[in-house]
Structure P
Amino acid sequence: MTPLQERWSKVTAWACGLFALFQLTVPVFAPLYDLQLRSLHVWLALSVVFLMHPTLRKRKIGPLALVVFAGWFAVLAASNLHVLVRWLDIQTYPGETSTVGLVLGALLLLAILDAARRATGWAIPICVLLMLGYVFLGPAMPGRWQHPGFPLSFVLGSVYSSSLGIYGSITGTSATFIAMFLIFGAMLGATGGGRTFMDLALLSAGRSRGGPAKVAVAASALFGSISGSTLANVSVTGNYTIPLMTRLGYGADFAGGVAAMASTGGGFTPPIMGISAFIMSELTGIPYLKIIGYALIPCVLFYAGVVAGVHFEAQRLALAPLPPSELPPWRDTVRASRLVPLLAPLALLLVLLYRGSSLTKAGFWAIVALVGLFLLADLSPAGIKDRLRQVGVALAAGGRAAATVAPILIAVGVFTHLLGLTGVAPKISALIVQVGAQNLVGALLIAALVPFVLGTALPTAATYILSVALIAPPVLRLGLDVVAVHMFLIYWATLAAVTPPTCTGCIVAANIAGGNWLKTALMGMRLGVVAFLVPFFFVLEPALVGRAPWTSVLLHSASALLGAVTMAAGLFGFFRVRLNAFQRVAATGVGALLLYPDARWLAVGLVAGGALLATDQFIRLASRRSA
């Protein structure tokens, strides 16, 4: 590393830490109006992104990188200071701007697209550019996709000089609670929470049959709810659990599939749900605490299917549990100095939200509690010094995470604004409503396709927000429950990370395990088959998200739980003994009947399941007598 690269790395770390401090304090304590806060957020977040990614991949940092960064920083400073100073005029006369404003808006839009490209690749910039092309080429489009078109000055004015587009509500969420909870998750992991999660998972599941894989499931659920990123979850927990599984007899593809699918589940695991719960609360107006309650049953069903699959596969292969030497000491794991800094901030967060505090303020005080308890755990001079250093590293990691997400969400805000200008959403709505009037399942398949395709290249949060803009209005017009529809979109936005053709989570897991990425993805899909079915079922029956009388909720939840376990037995070929081909097909079918939220099919499934159990018992007795 050259001296310039070393200095650049240090400056970037300091910039990330300072940006995290800005996001922790200014939204909570500074008396800024929305446009002022959002302009500062755009300026600082994108500046940090250009510091983090100063050159194209594999190129060394040199004088040219300094010139490029200085140029982009000047664009960001001028364009956002323009909004910061003129915020009242923009609020009063939205869309009206001078020639200077139009130039600054065009340059800022280019900066956003380049920052999004540097952060996550070309997917988001291409989407925005295609939508811009559609804005201007609308008069030449055929049929229902034609629109009158818009002048360049109008488009730039509405995107830049208004509280829509660049400075819209999506940027507002990025500038407040999304940044706050990304920092919270980074600090929780960097201050020992990740290790504690892993040890708790080892103690809870390590002694049972299939212990290593169950540890992977438990650790991924705990860590994934906080991190919200399938890739981060696989990288952090998988680097420990995957080698552990392969060492104790699991195949590389199975080990990778377990880690990838379990890591995906963190995106819909309460209480954090990888910030999806907070975004859903903001978009629907439903209190956050209610949303995590609604998410509980689908989450239990998903992990019941995964854990059952792991258990039956371990039984089929006669795999041993973890040896006692691999387990952490119980007393060391559950001591107060480790559990209190982990659990107390989460408890404080939920209490503050229950008492009516905003998401941003609740997140701030949870972080304060986390840092305070972490520092108080060792009051020796050397301990305080070491822990302050860890807090600094955690701040930098949180600032890096928040800055990486920011240009994606800002660009998504531009995309959704252009979507509204062109009237694409009503046209898609008409198509879905037309199909849904004839076949509701067909309409849901179309609705699932949008987040699935978007999620192959975009983070979950961005995919979910875009899907809500495109899909939620027409699906809700079919008379479906609002919570079920939003949960449906969250699930499909999350599952894209482990589904071919891209399945980035499976690729990372396969690299760690030394397996084949496609076989890893297929194994993960077998483990998580419930996750692909349940979204359709809870849209058809809101009792599966707790939106029905308690008797209906209990009936459908118990049936679905039994169905998830039965289906796992069929897919992995083991119940009490190995299952033959007929038994596997029958068990899979019975599981699907029990999962399906309809009383008539439940009755059929119970009868068929009883017959299957009786047949199994008869075969076992006959084999014993013959033996």
Structure Q
Amino acid sequence: MDRSVRPGVDFDAYANGAWMKTAEIPADRSATGPAVRLTELSQQRTKAILDDLARDASATGDARKAGDYYAAFMNEAAVEKAGTKPLAAPLAAIAKIGDRRALARALGASLRADVDMLNASHLHTPRLFGLWVEQDMNDPSRTAGYLIQGGLGMPDRGYYVDDSPKMAALRAKYEAHLASVFKLAGLAKPEARAARVVALEKKIAAAHASVTESKDVKKANNPWTKADFTGKAPGLEWKTFFAAAGLEGQASLVVWQPAAVTGLSALAASEPLDAWKDWLAAHAIDDESPYLAKAFADEHYAFYETALHGVPEQPARWKRAVTATNDALGDAVGKVYAARHFPAERKAAIGQMVAAIKAAFARRIDALTWMAPQTKASAKAKLATLIVGIGYPDSWRDYSDFKVTRDDAAGNHDRAAQWLYAQALARLGKAPDRAGWELLPQTVNAINLPIRNALNFPAAFLEPPLFVAGATAAVNYGAIGTVIGHEISHSFDDEGATFDATGRLANWWTPDDLAHFEQSCAALAAQFDTYHPFPDVAVHGKQTLGENIADLGGLAAAYDAWKASLGGQPAPVAEGLTGDQQFFASFAQAHQSKIREAALRARLATDTHAPPRYRTLTVRNIDAWYAAFDVQPGDPLYLAPEARVRVW
């Protein structure tokens, strides 16, 4: 903390100022803060697990596979010796594409289930389309497939359509990167190929919906039959595409961005076949690069992390091996991680906090003066049926039919991608597993799955400084408590509020209640629009609205739950801070962050979260914060009571 700063002038500097003066961003990171420090801890612990498994000749089953996968990635000599051999078969197949039917077959075969449209981690896929396999928003009894726009090598359409000097410079670097990729793979005329790929991706980007448009779930509910694809999106040979993608047995798919799918399908017919072949080759090489010889991995990192996010140094090979193994065999590793690092008493303590915050949220619903009884009843039904996973899942994925070879890093990666896709396809049409986990126990994050009305809080996230055994209740409720409240509140944000207790896309609001809710949402979006990290770029209030609603609801519910936990007794003073001051300072310290400029600019363009320092300013909407720090009219952060946004 920097207690020389008045909280009403700069609350982030007050809570985090001393840390900001001394904190250094690791050379292999785009930012630092609590989540980065916990990620480093999780990586070290996971490395120890994988080192043990790789050395243990007696290991069997999934544990043996995890050890072998890690060992194969760590075997640099074997990777270097393989050279470009892992690229030979895919590039030869692409070179043989001779007509539009073969193109459709190649595009379908490349489809992967690697997107999650209700959580912003995977809004982008370099394949022409992505597949999200999740509970059907129209029929909660079954799992559906959602087809998503894709096809871009850079993070978002803005990187292609924005004519600012910064974006123009990044496009030039991207084209140079593609030329280097083609040259490394031994393909002729690399510069000409790169230019064709960028020209094609500009047209793909022009067809795309924006991040804000893609967040509108109601506009995304577009079930198309197979015949609909041919009629509504002519150009691509859809029958061939679906057969190659393993989707021939699906009667329909939900099309998330219909205009984009129509536009991309038209490009499949209108753009030169050679441009598509270059595009397929570029992404085949880029996808494989982290598993290939050093020159490929270095080039991949130089663009995707250094150029795009300003990260100067590639992580150590063991860190990349940990990430790769988690991606492929995460449950096999997570099972060991949870047993070693998540004690039962911590699970119980977090469970008690979850129950307390859910109860506080229910009381807040009851106290809403603007909400009709029937809307309150529906909201409380959602809250009552919310499934909360703490630490680790109740069941683990079985990898018995996944083949791992100890000396074939690239081959293991390819087999993992195909195996995980097959696992996703196998869920289509079946009853959804609402208690299933989307995050690994060793992941430093938390997630709300609004279409399932479920939450995941992984073990690696439930560590100091976010949860500290023995800390005051104010500190823990201010840190992990507000995170718990945040994830609960996601079930009631601008997206979550469109789903009922079963996960069906349904309007459970009276017209007046919905109008009041949308008015409050608009006010919060407008508040965040006023924040300018850079003179030329502002926070996008609508793009970040869901996360900002969750921050506000989570902060309010956690505060109420903490107050209730005191049982009417005064909160203890700690380090000269009252209980209220501890709570709000702990909230700000949970969002402590130092970030590189390039990374921040990238997040502003693509992330549905506001930058952390502006998330701390959620306190401006909480009356108790003003009293805690004597924030008065005339202070820069002061908001008049009528200007404070209240949603839940």
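Points to keep in mind about this one:
- Which of P, Q leads on mean projected area of the Cα convex hull in nm², largest value: P
- Top of P, Q by FRET efficiency 1/(1 + (r/R0)^6) of positions 188 and 444 (r between Cβ atoms, R0 = 35 Å, to 0.05), largest first: P
- With respect to FRET efficiency 1/(1 + (r/R0)^6) of positions 164 and 524 (r between Cβ atoms, R0 = 41 Å, to 0.05), the largest value across structures P, Q is given by Q.
- Which of P, Q yields 3.6 [distance in nm of label points 7 Å out along Cα→Cβ at positions 316 and 332, calculated]: P
- With distance in nm of label points 7 Å out along Cα→Cβ at positions 372 and 404 derived as 5.6, matching label from P, Q: Q
- Per FRET efficiency 1/(1 + (r/R0)^6) of positions 140 and 516 (r between Cβ atoms, R0 = 35 Å, to 0.05), the highest-valued of structures P, Q: Q
- Answer label among P, Q for the case where helix-only ellipticity at 222 nm (-39500 (n - 2.57) for each DSSP H run of 4 or more, over all residues; to 500), calculated from the coordinates, equals -16500: Q
- Given 1, 8, 12, 13, 12, 10, 8, 8, 8, 7, 6, 4, 1, 0 for P(r) over Cα pairs in 5 Å bins from 0, in percent, for residues 100-267 alone, calculated: source structure among P, Q: P
A short reminder: the numbers here are calculations on the coordinates, not readings from a lab. Remember, predicted model here, so these are calculated numbers, not experimental data. Cβ atoms are built from the backbone, for glycine too; each structure is taken alone.
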